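S.K.: Right after this note come the structures.
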Structure 1
Amino acid sequence: MAGSRASQLVPRRAHRAYRSLRSERRTLQQGAAALALSTAAGFVAGLILGSITGTLELLPGLLVLIPASVGMRGMIFGAMGARLGTGIAAGVFEPTLRRGGLLSQNVEVAVISAVLSSFYLAGMAKLVASAFGEDTVSFWDLVTISVIGGVLASAVILVVTVRLSIQSFRRGWDLDAVSTPMVTAIGDMVTLPALFLATFIARNDSLNAIVATVCTVAAIGALAWAVMRSSSGVQRILLEMAGVSALAPMLDIFAGAVLEAHRTELEAIPGILVLIPPFVSQAGAIGGILSSRLSSKLQLGVITPRGRPERPALDDAAVVVTLGLIVFTAIGVIAAVLASATGVARPAAGLMIGGTVLAGILVLPVTLVVGYYVAILTTRFGLDPDNHGVPTITATLDLTGVAAVLFVMSVLGVT
């Protein structure tokens, strides 16, 4: 009897999972389209990273900064997209920059966060690299590269995020499903080139001294504005995000430190460098989709902050796993093809594809657990899960993603 009941239970659960996926067709389609564009952008970043090994050697410590700077764009604007998505779902979003409105407040938060976080990352990158015994360029070099590159990239991403939220409002798109992948895509595509351009300033000592001073003054000004001139709504968001914005980038910097420690091996097989940015960014984008959808459901009362996930949360998990398996397989295939087409040294195609899928299987459980319980715990403590979910999950998956790829490639004998 027990065996019979078990045999009936499996088909029932499979059928229930199939029905839940069918009910989420629209989300799957929009999320898959956004992830496809995001994956393409990730490979642009990967090819750039694989082609600037000379700059990485010339400016030691830059590889520590890169994941943190790219990840910070995802944190700032992923959280912004999540807040706007909840606002659209709750009917409080207005497609204007009227002062005091939801969109205007989020733009102000993004500008302040972009300047302050970039300055903060320069200091943390220097400290962590030194703690790992890695030689780096000076702190002021890192300030110039981080702030100038970060602000340039943020300006582009901000325009895209604002336009995307307005189009989602007008066209009825699910912003929770498309914002994080698109923000990740643009962040990957523009942050690396922006940082690379900023390195040319750092190479001129006289110009670098002036620019680093201006960047420091700008950071002090942004902090003063946040404390004395911004509205209570903006201050509340900044205050809630302060802790996660300070701690989460540490995971990105540790990810960069891990890459820096393996730089010699990676320079010998730059095909893995081509693979890492799209893999890490898509892991974060998928986690961002989960976090954004759970946050909206919690604030709208569709689910409650319980330790055991309810049916709508399990449906979101099914969407994330489905998208993840598709995307990680595609990343492995495309990385192998691109590395061959560009003449970049890479592992055998089977190892590259299989290793990517295996690394994806390792990060998916982390995505589900962290995404769900961060949303639940922040809600229980009376905080806005939109301010914590995306930053935490993307930073966690930046480190986990890098570690998973390097671990799998080591186990497979590639590195």
Structure 2
Amino acid sequence: MNIEQHMRQIGKQARQAAKNLARTKTSIKNNALKAISQQIEQQNASLLAANAKDLKAGEAKGLETALLDRLTLNNSRIENMVEGLQQMIALPDPVGEISDLNYRPSGIQVGKMRVPLGVVGIIYESRPNVTADAAGLCLKSGNATILRGGSEAIHSNQAIAKCISAGLKLAGLPSTAVQVIETTDRAVVGQLISMPEYVDVIIPRGGKSLVERINQEARVPVIKHLDGICHTYIDDKADLEKAIAVAYNAKTQRYGTCNTMETLLVAEDIAAQVLPKLAEKYEAAGVELRGCPTSQALLSNIQTASDEDWNTEYLAPILSIRIVKDLDQAIEHINLHSSQHTDAIITEDWSRARRFLTEIDSSSVMVNTSTRFADGFEYGLGAEIGISTDKFHARGPVGLEGLTSQKFIVLGDGHIRH
């Protein structure tokens, strides 16, 4: 069987599974999630062994440190997968939820009902935890899913796929509800994004080149973000101790993620008070600083930031710093250079915070907290299937509700239109 035939067969199976899932009771979906989480917990050693093979191969190929970090599974990350699935069990099932039901002058009632999207295709790189997160979210929201992970994580993804398949079987659901592609053939991606008769939406998670390619070539709607150029602005009305802690965490808590701060903006009136202390902490953590001429005058261990730096997602221990005159200039800089992912302000002035919330056009806008919180798990969505910087159909971390649509429902009692 060639790749096209193989993928069409997977598509047909997913479409049939989606019809079954759309009418599956919440209790059965929750039983499946519980069974999958238990399988992952029980197979901890097998998952770590499979991941070790991927890491060894990745190191031999010379994968970058950020990619190896995303590829790595450890006890903590496996526990997070389990906890994410358990969180999903506790979340209300959006499917079938009726809202905005109102009587019209004619006597009919008009409202909206939440329904699954159908079949969700997810193409992702490195992170094996996406396999469990995506499977769980799609399952709970009544969607069948086709998962295509990167070749660098093939052993890890297949090990997690076995846990998912076993959990589905224990709950009495078809294994075709979640299909993890076994081949590393690149032609699979081109086929998956070209089957609108079987796939309702594509969600790419990976590097900018992958997302751009899928966005350009897909014949299926795409939910995506290209990159995470996230900013933190320290206002001159900020609590400086708070500002230092938040700005340090936003950059150093983890480097290879899309919600890591890449540019720090500081109000000129407090730059001399806050930047030297922050620079000392960043230097101790091994972060390379690149700055504007004003910040270079304040700090000795800082390189010149180029125009390109303000538009770069480093995914590495590198930070660009710019001193700005005030909130107006900070907002201007962010709206010019932001990728509309996540941006934050540190201030004790609520009117300025409200302006920032209103005028920054990003999928997550924050006050007095780290950009690293822009995450479905942290938002209580039970993990996430991705972060969307689009304005349609979902925006920000995409959880259960983002994996559903709405249809109008109309209730009558023999009403006819005159």
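Just so it is clear, none of the values below were taken in a lab; they were calculated from the coordinates. Predicted model, so just to flag it, every value in this text is computed and none were measured. Cβ atoms are built from the backbone, for glycine too; each structure is taken alone.
S.K.: Of structures 1, 2, which gives 71, 66, 37 when Cα extents along the principal axes in Å is computed from the coordinates?
M.R.: Derived from 2, not from the others.
S.K.: Further question on the same structure: For structures 1, 2, calculate mean projected area of the Cα convex hull in nm², for residues 219-378 alone and state which one comes out highest.
M.R.: 1
S.K.: Further question on the same structure: Quick check: 19.0 is what I get for mean count of other Cβ atoms within 10 Å over residues 203-210, calculated from one of 1, 2. Which structure matches?
M.R.: Going through each structure in turn, the value belongs to 2.
S.K.: Output the label of whichever structure in 1, 2 has the greatest value of FRET efficiency 1/(1 + (r/R0)^6) of positions 179 and 283 (r between Cβ atoms, R0 = 30 Å, to 0.05).
M.R.: With respect to FRET efficiency 1/(1 + (r/R0)^6) of positions 179 and 283 (r between Cβ atoms, R0 = 30 Å, to 0.05), the highest-scoring structure among 1, 2 is 1.
S.K.: -13500 is what came out when helix-only ellipticity at 222 nm (-39500 (n - 2.57) for each DSSP H run of 4 or more, over all residues; to 500) was calculated for one structure; which of 1, 2 is it?
M.R.: 2
S.K.: If FRET efficiency 1/(1 + (r/R0)^6) of positions 107 and 347 (r between Cβ atoms, R0 = 41 Å, to 0.05) comes out at 0.40 when worked out from the coordinates, which of 1, 2 was used?
M.R.: Source structure: 1.
S.K.: Taking distance in nm of label points 7 Å out along Cα→Cβ at positions 251 and 299 from the coordinates of each of 1, 2, which one would give 2.1?
M.R.: Traced to structure 1.
S.K.: If you work out FRET efficiency 1/(1 + (r/R0)^6) of positions 211 and 339 (r between Cβ atoms, R0 = 25 Å, to 0.05) for 1, 2, which one comes out largest?
M.R.: Across 1, 2, FRET efficiency 1/(1 + (r/R0)^6) of positions 211 and 339 (r between Cβ atoms, R0 = 25 Å, to 0.05) peaks for 2.
S.K.: Now, a different point. A value of 25 was derived for relative contact order in percent (Cα under 8 Å, 6 or more apart); which structure in 1, 2 was it taken from?
M.R.: It traces back to 1.
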